[in-house]
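Heads up, there are several structures right after this.
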Structure I
Amino acid sequence: MDLSNLKPGKGTKKKRKRLGRGEGSGRGGTSTKGHKGAKSRSGYKRKFGYEGGQMPLVRRVPKYGFKNPNRTEYIGVNLDVLQNLADKQGVTEINPGILYENGIVARKDLIKILGRGELKTKLEVTAHSFSSAAINAIEAKGGKTNKIQKS
C-alpha cells in the first residue's frame with residue numbers, strides 16, 4: 001500500500017446536485033424548484049420576519065416602554081476601585097485620564113463616582129458627577145472633589 005492507491009471510504013463522498021442539466025439528470029426542467037410562484041423565480045428573497053401570511057411576532061406583541069433620547073449615561077466608579085488604584089499606582093490625584101489608562105473606563109465615557117467601599121487615603125478626584133455618599137467619604141479623608149462640566 002502506498003499514497004497512489006489511497007481512496008476515500010465507500011459512501012463517504014457524496015456527489016453534488018447538478019441542477020438544470022437536462023431531463024435525463026432527474027433535475028432538469030424546474031431544477032427542483034417546483035412550479036411557478038415567487039420561490040421558483042430568480043432573485044427571490046423572503047422578507048425578514050415573514051411568517052407565511054400569519055401575523056408576524058413583531059406585530060402580535062404589544063408595544064411598551066420608553067427610551068429617553070436625552071438621557072445622560074454615566075459609568076459608575078466606586079470608591080473601592082479608587083482606593084485600589086491609589087494603592088497599586090501610588091496616585092493621589094484621580095481624573096478621567098488615569099481611569100482610562102488603567103482600563104476602568106473608555107475615553108469618551110462620562111464618569112460618576114459612587115459611594116461603595118471605603119477610602120483610606122486622601123485623594124483629589126475629578127469626575128463628571130458624584131453621589132452624595134462619595135463626596136462625604138472623600139471630604140471626610142481631607143480630599144477634594146472637582147466636577148467636570150460635560151460638553
Structure II
Amino acid sequence: METKKHTRKLRRSSKPAQFYVLVLEQDVNFTQTLKYDLEKYLPVSVVTLHSLSAARMLFKRNPRQFFLGVSSVMSDFKQADLLKAANIPVIAFINQYEDELRDELIKRHVLDYVVKTTDTDTTYVCDLVVRLFKNIAIKVLVIDD
C-alpha cells in the first residue's frame with residue numbers, strides 16, 4: 001500500500017516546536033504512531049493523553065497551550081466537549097459513519113472527522129494537520145452588505 005502523500009514532502013526543520021498538538025486517544029499504538037508522524041513532518045510537539053481526567057488536569061495547569069486536539073469521539077461526546085470548552089479545535093476519530101453522529105460533530109464545531117478502523121493510516125490525519133498549520137498564515141477579508 002502506498003502511503004506517501006504530500007505530508008511526506010514536508011521536512012522537519014531544526015527549529016524547535018512552534019505549536020503543541022494534543023492527542024487524546026486510548027489506543028496507545030496508534031497514538032504513538034501519530035505522534036511520531038506529526039513530529040517528524042511538522043514543527044510541532046505532540047502531547048499524548050489516554051483519559052479525560054488526565055486532560056482535565058492538564059488544562060487546569062496550562063489551558064491555552066494547544067493549537068489543535070486530535071481525539072476519539074464516543075457517543076457521549078465528552079472528549080469533543082472538553083476540548084471545545086478549552087477552545088481547542090478538534091479533529092475527531094469515530095468508529096463508524098452515521099448521519100446523526102456527523103450532525104453532532106458539526107454542532108460541536110469539530111474541524112473534521114476520520115473513521116478509524118484497525119488499519120487506519122495516520123497519513124490523512126497528518127495531511128489535515130499540515131493544511132491547518134499552513135492556513136495559519138492565510139488571512140481572509142470577508143465583506144458583506
Exercise. Taking 0.75 as the value of FRET efficiency 1/(1 + (r/R0)^6) of positions 49 and 97 (r between Cβ atoms, R0 = 30 Å, to 0.05) derived from one of the structures shown (I, II), identify that structure.
Key: II
Self-check item: relative contact order in percent (Cα under 8 Å, 6 or more apart) - structure with the largest value, from I, II
Solution: II
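With FRET efficiency 1/(1 + (r/R0)^6) of positions 25 and 73 (r between Cβ atoms, R0 = 41 Å, to 0.05) coming out at 0.10, pick the structure among I, II it was computed from.
I
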Quiz item: Can you tell which of I, II yields -5000 when helix-only ellipticity at 222 nm (-39500 (n - 2.57) for each DSSP H run of 4 or more, over all residues; to 500) is derived from it?
Solution: I
Quiz item: Can you tell which of I, II yields -0.69, -1.01, -1.22 when log10 I(q)/I(0) by the Debye sum over Cα atoms at q = 0.17, 0.21, 0.24 Å⁻¹, for residues 57-136 alone is derived from it?
Solution: II
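Using mean projected area of the Cα convex hull in nm² as the calculated read-out, with 23.5 as its value, let me know the right label among I, II.
That value comes from structure I.
Each reported figure results from applying straightforward, stated rules to the coordinates on display, with no laboratory input. Quick caveat: nothing in here was measured; it's all calculated off a predicted structure. Cβ atoms are built from the backbone, for glycine too; each structure is taken alone.
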